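Asks: So, here come the structures, one by one.
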Structure P
Amino acid sequence: MTKVQPSMCLKVKKGTFFMPETDRVYFRNNAGSFRMEGPMIQQWIEKLIPMLNGSHSMESLTDGLPNPYRERLYEITDTLYQNGFLLDVRQERSHDLKDQVVQAFAPQIEYLESFVDSPAYHFQQFREKKVLAIGEGTMVTGLVSALLQTGLADVSVFLTDPKKTNVHRLSELETAARKIDPDVSVNLFAEKESFSWADEIDPYDAVLYVSQEGKVEELQSIMNHCLEKKKGFLPAAVLGAYGIAGPYIDEASEKGWESAWRSLPDHMKSESPSLNASSPAQSMLSTILVFELFKKIIGVQEPHQNDHVYLMNMETLEGRWHPFKPHPLATKNMTTEKRNPQEEESLNPKKDQNEFLYYFGELTASPLGIFHHWEEKDLEQLPLSQCSVQVVHVRSQQLSPEIIAGGRTHEEARREAGLLGVEAYVKPLKREILQNSGPHTVSYDTFHIGAGEGQTEACLRALQKAVENHWMIQDHHKIKKARKVTLNKIEDEHCRYYWQVLKTMDKEPQLAFSKDGFGFPVVWVKTLDSIWRGTVALDLTLAVRQALFLLLMEQQNHGLPSAYSFLSCSELYFERETMNALEIPSIATGNNIQVLDQAITQLEKRQHQPSFVKISMDPFERDGMIDLYGVWMERGDGQ
């Protein structure tokens, strides 16, 4: 935006409110707010604001002032201008609105002044748009009323069910509007013998559709025709006890409605007429729709036009805008690319942990979110921190089983719950992902997906699942040979904490060590009241950490949460009775490229090659906070 020039005749935009305090002044209008600070700023603003009425140029306002005063005046006005609180009346575009119309729709013009220059000109442009309203019953009547009250001059109405619509009421609305605006006309249409939605919508700039009976198929059909004809489309429908309005659909957001519909909770999708949908409730929904169209046509930039929907309880009239994410089954944006994580470790920047956790909250913030909840609930928080997450199933929109995650700290537990939730959301899409990536010989059960803060963590989590799955399936029938061990020196903080807690609880386990078919470490634990149970990991420290963690989670929850599992063994065969002393070195959590490199090398020694693919899919790829990787095992001979 250009700076304030001497020739400008500046005027404070309508709807501006300012509140002075000592050495600061707060400004607010329909577009936003900001604070201006400085010595004597209150006195400057109180004297300057009345002069900014469009009648004086900046040159005349500053004529004869000392240089410091002139510079201060330009500084203040430039700040107000850059923040959108002033307009230059010399740049105003002319309009042809009658005085009667300007007076009747002054609130609309005043509202626009906060967002655009030449508000009357833009309002005239809105009045000249050709808009088609489609619907039936009370809802379409409310829609026509809202369009007329907003200032649209020519309203075309297509009645999908004339028998359920009060046509006389529509005529009354037209008559009443003409008393204020003589140019108003309301044109009614209904289905004819040779009928085509494509032909009906062709002459119009935008289409509004409302249904008080939740006719979603009809909505989608009209929307598809609007997309073909490149017409803007805004829908609203009553779905049983709830009403939905938006999003605005055009070429740039053609999958918006389908994403919103697929993200809508299953219990909100009743298509039966609602006894609770009163006429005022339906009219409110129609008014919201018209206001969104008004802003869209004018060019008012707001954050909830394409990726938000308005949900309203039709009984209580409570409603608000809710965000939704692009749905992978709507956008079909699921691609894969084969990657070698050992060669691309530098492309793995560390993310801010607060932003990372905030993202999981964002996935939970809406009824249309990926997570139904992500919180501690009433879970015990000692000795381990715990967090619960429940994922909305990507296909059915019903709730998946609750997942409980644990960690040494609250941050660890919330982070782990978030990653487990993302993996649970993506898991039902493995077949679609495999169609884009793996050879036909890769089975659904041998393909594993990991989510992470970066590439390395995602690959580690995916590979860990693959190794666990192989061990559980391939090694469960084999004789378990192991060596009893004791922990000598524990440098790893997690292992040391878990071990100390178990000792304090008098649950110190016996430990044994073995290897799986790939040569990865397996750690077995046994308490006085249990049999031997084991877990495998890509590294000795990780294996000990996981075994002690699982034992502690089991003790804390009086049973192991479903997200975790031990492999039970009624009897281990010990090679010798003497116990080996293990030293547990410290190891970083999460993005540890060294562990990944060693694991891949170990697999290659056993004639297995892990094949990694980067999974790019909505909404995670667009958000840029979560990395998704898949892995399957290939034999060294290419099988």
Structure Q
Amino acid sequence: MAQIPKDTVEQVLLATDIAELIGSYIPVKRQGSQFKALCPFHNEKTPSFTINPHRQTFHCFGCGKGGDAIAFIREYENLPFTDAVQRLAQRAGITVVETESNPQEERARRARGRLLDLHRESAAFFHRLLMKDPAAAHARAYMKSREFGPEMAKRWQVGWMPENPKVFLDWAREQKYTGRELLEGGLVGLKAEGNPRAGVYVRFRDRLMFPISNEIGDVVAFTARKLNEAQPGGKYINSIETAIFRKSNILFGLDRARKAILKEKSALLCEGQLDAICCHEAGVEQAIATSGTACTQQHARLLKRYTKAVLLCFDGDGAGIAASQRAFGELVAEGLSVKMVQLPSGDDPDSFLRAHGVEAFRRLLENADDFFEAKLKRARKNGDLDSAAERAVVVNDCANLLAAMSDPVARDHQINVVASHLQLSSSALRQAIAQAKKQADRRAPAESPDVPDSQQQAEPTPMHRIVSWISHLALSSGPAQHFLAEQFETLHEASRWLEGVPLLEKILAVAPDPRSSAAVNAFIGGLPEKDRLALLKDPIGLEGAPDDGMQAAEHALALLSATVLHKRDAAVKAALREPGLKAERMMELLEEAKEISSLMRGIGQRSEFDDELPASTWKPKTPPWKKWNGKKA
């Protein structure tokens, strides 16, 4: 098992200028002897990310992340230690000779490598089936009907997943891939959640398979297009998120588009993956697309590494307009300039390119309107500026979008553009923007990025201790997470009585893989500041998975149910003491009290079910399952 010798690691660090390295990923600005930047690991408006060239370290006072050049690459690229060193060594022209490594690091690296191998080989297998298997004739006919020829399919390695799941499972078995690897890769799922013995099902059946690659060209996921409209499921479905695929971090086609984006000094963000493919096939190679999600902050930060300008090429329908506004907000918040490509009504890039050719499409790109110009032209054309009430809606909408802009110079210019279109004074529009910012600040957590976390004004989301415990269980144990996800009604009912349940529901909805610290850290890092602080305030449960996650979850849920019963009992008793209580209401309360009493007898009168957990059973950094183990305290 390989690891990199310590002296080689030191050589790589000595050969790396951390300020130059980080500056190749994000914009940095010198301030005295140090450099400052907006932190790439959390959302902020004032730079709190510092780079110390003398010490060759970085540190963020907002989120607390820090370290050397290797730590930055590991965090930014989501890489194991050895891969991060290899990446820096290649950059510095250093040859790395590996020796024995520690087992845990090697296991993580091998697991990631196996998932990448699985996806690369699966993509090649699906492609061979599409091109040669007689059973794929209908898939080839569909491709032909869409003028998607064999050469085009070869360039994008489009494939076909058969209707019969045995074909894929037999192939995977022949390639020595285990059931666990297929599960972790998201290509199969458990027929019975939490019970591997019940068998697995293949997630994609009788679908065209479009590989999704990461920034450096590794296949990490698939988009699957159904061929039979009567088939259940969406027209397009994507791989679930895994240790190698997070849709909020992946831009489809970026591995192919990087050089063109740098050359053209702009990226063309399309609404769909097929739109991006058609653009590339026509020679417009700076085209990219998201994969089953709206444009995110991570997408914007990824694009900012290659360009300062983005052209949006979305459909002109309601969904496309809404998506373009969401994308605009994320992109301008990262300081990118945004323009809109105006396609004729009813056209998408594919249909326009077929009808008018690439030169006409390039003219559309060259003549793309500033985002607000396009938005206000459309509003005028649709009659949205005809009445005072309609104009007020547009003014408010523009104010919200202008408030999201991080570049003050660009915002000032756009204020003048919008004010002119709306025949409004710039001072009145600035007042609307200020009001929009106040409303946004009330919705979002307060941020004080120039001071350490302990001094920030943001207050953690209030969480009852038992809810905090269950949240950490869900983030540290796969079986616990699956079990808790099935208890939606119980947890939702608890939200009436215990603080923090909506955050727990968010954890269970996203379901970051507890086996991947990177996935859990990425999930926590993407939360609003107050939610993040709530999960990090008492880090119990994050130091390791319980010995028996399912048992721990069952005890936790029992404790939650009992705590809710005590809350309900106290509320009913308080209501019965209210003066002037009507007889009908009294009877209802007495019936409820009787029901609660019966339920409490069923669980027993254990001290653990008190309104608050006893201090003796709740110690910071001590996972509760180490205390309980299924026994009374």
Structure R
Amino acid sequence: LNDKAIALKVSNSKIDGHIQQLDFQSHSLLQDVKKVGPNLKDVRLKLNRNWIPVWLKKPTDFRPTTKMPNFRLSDQQIRAISAYIWQSGFKDPLPKQNPGNAEHGKELFETRGCMACHSIGEGDQMQGGTFAANLEKKDIGPEDYAKKGLPYVFDLEHSQCPNDGHELQVQNMTVMPSLRLSVPDAQDIATYLISQKQQEPSSYPDAAFMEDPNLREEGKKWVRHFGCAGCHEISGFADEGRIGTELTAEGSKPIERLDFALYTEPAQRGTGKDPITNPEDLQRLPEGPAKGQWYDHKGFFEHKLAEPDVYDKGKIKSETEVLRMPNPHLTKDQIRSLTTLLLGSEETSLPASYQYKPGDARHDIQEGWWIVKKYNCMACHQFIPGQSTTLMGMTRYQDPDWKEQLPPKLLTEGARVDPEWLRRFLSNPSLSENDTNRNGVRSYLKVRMPTFSFSENELRKLVRFFQALSQQPMPYIPERVPTLTAKENDMARSLFSSTAAPCLKCHATGDPQHDKIATAPNFLLAKERLKPDWVERWIVDPQAISPGTSMPSGLFKRENNHWVFAGPTPPSFQGYEADHTKLLVDYIFQLTPEEQRRVAAAMGHTRASSNPPAGKRKATATSSSASQRTAPGGGSR
């Protein structure tokens, strides 16, 4: 009986352990969930009241590149929806901000990375990305925390419920990251953006009706009817679901269940004019107006996507009965792609073992691509050869001097960096707890690697994605780097400081004067950040790893089945039969601040930083000079 009691106690402890694991997994679960549109809870704090009805009338008239579709709202629906959104928004006033320097704000907006997602200008003058806007239940309250003597703070560090101790869900519904701007820099950018307004707010018709409380309930009805909460955070709709049709097996739906409405017979016979009469929508059809029979899934999908309310034509319906799908103003290619997707979205009779659901590294790649697309990472970084980024296409980066300012390529990121370091970097790209207004790896870049609100699940998937994309094993077991003898250290130093390959000429050292003209990262974090085998392959043939890199090739040549330095070497190298590449890599991975300072002084640089690198695993004192520390091996170098 005693054994059974002990066994039961052990079983209970396993259950407790399982609950702890579930709490850990759920810690940032809702961080995965993002909304396509902006948060509408703070419209009163950021939007001009009179502009909202103008926007709802037809969003593309104000911003042609917007993702917001046209809902074909009546004037009364616009009035009611505007009133509800406005009245349900936060009412607390924002603190007053001092005007900034618009000229400096323009420079920051164009160089810090904002334009990878946002754009400025219109038509042929538009510069930047189209991912984001063109910038022309009872809640737990303070009393619950007070009962437990806890501060009323709720974030990822204070995410346990005061009542039962289990994890609460922290949500951050926007994909927009933080560029870790200083207050003056943020004021300058805001001042610049305000200066871009094309008309004064006073030019919009007065929308005083939005304060009318009698419109609130009607507006709430239409917000729910049109599914606005599917894309936006809206007060009172936290638990609202999506209103659209399930499309997982849409391609398998019997043709009879696709409602061609009054165009069933014309579509079957291929007679009469195309039902789409709006010239703008008609030109969206991938193959132009229908010239024959189009009574099939392809014809239905293409017409529905080109003009979503086409199958309402000729019918008399009430406001709540008309088709709700808005017009997203898709291009021909987008309609063709979406139609292909829907046609392929079919139920299958094949057993699960025949379906493509990889459980190996291919699954990690699949999941990683979703996150890369979700956060628009490809606007700044190149993941595959030949892929263009948004920044590459900007006028500023056509200047040869500015090409060195492009964000690093990530072609072999998984093979290059330690996965544990990568996880820490993605969590905090500044690599500093105190000085976050900086780039942690490449301090010389004006464009800023931002801080994204990645969940722990997304961080894990991204790390595994990069490892899988570079065909690296998981888990990663770091390679042991042998300690150099005094003679080997002197030999390696001669390679590191050789005039034929002056490493510190381009790489940052921590000296502010030198780092102003640096074009490659500091070596001091190599042992924490990089993989030795990758560094050796990199210094032998950098063009094979990152085509177009400014890292010079031809530094080493093959002799007697060994890699030897192509430049002059001192007499001490006579009789040395090991690879010079391996010798140099081992030296770099054991480089100390004192050694780097000594070499920099010998090469004529003023000084190199003597502080320990930022981001070390062991606790170290952080200073302002240490905060400028960078690490080697990124993108172009």
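A short reminder: the numbers here are calculations on the coordinates, not readings from a lab. Everything numeric here is computed off the predicted structure, so don't read it as measured data. Cβ atoms are built from the backbone, for glycine too; each structure is taken alone.
Asks: Name the one structure among P, Q, R that distance in nm of label points 7 Å out along Cα→Cβ at positions 81 and 569 of 5.1 was derived from.
Replies: Derived from Q, not from the others.
Asks: On to the next question. Matching task: 32.5, 102 is the computed value of Rg and Dmax of the Cα atoms in Å. Pick the structure from P, Q, R.
Replies: Derived from the structure labelled P.
Asks: For the read-out mean count of other Cβ atoms within 10 Å over residues 249-256, a value of 12.9 was computed from one structure; give its label from P, Q, R.
Replies: Comparing all candidates, it corresponds to R.
Asks: Supply the structure label, taken from P, Q, R, corresponding to Kirkwood radius over Cα pairs in Å, for residues 121-184 alone with the calculated value 12.0.
Replies: Working through the options, I get structure P.
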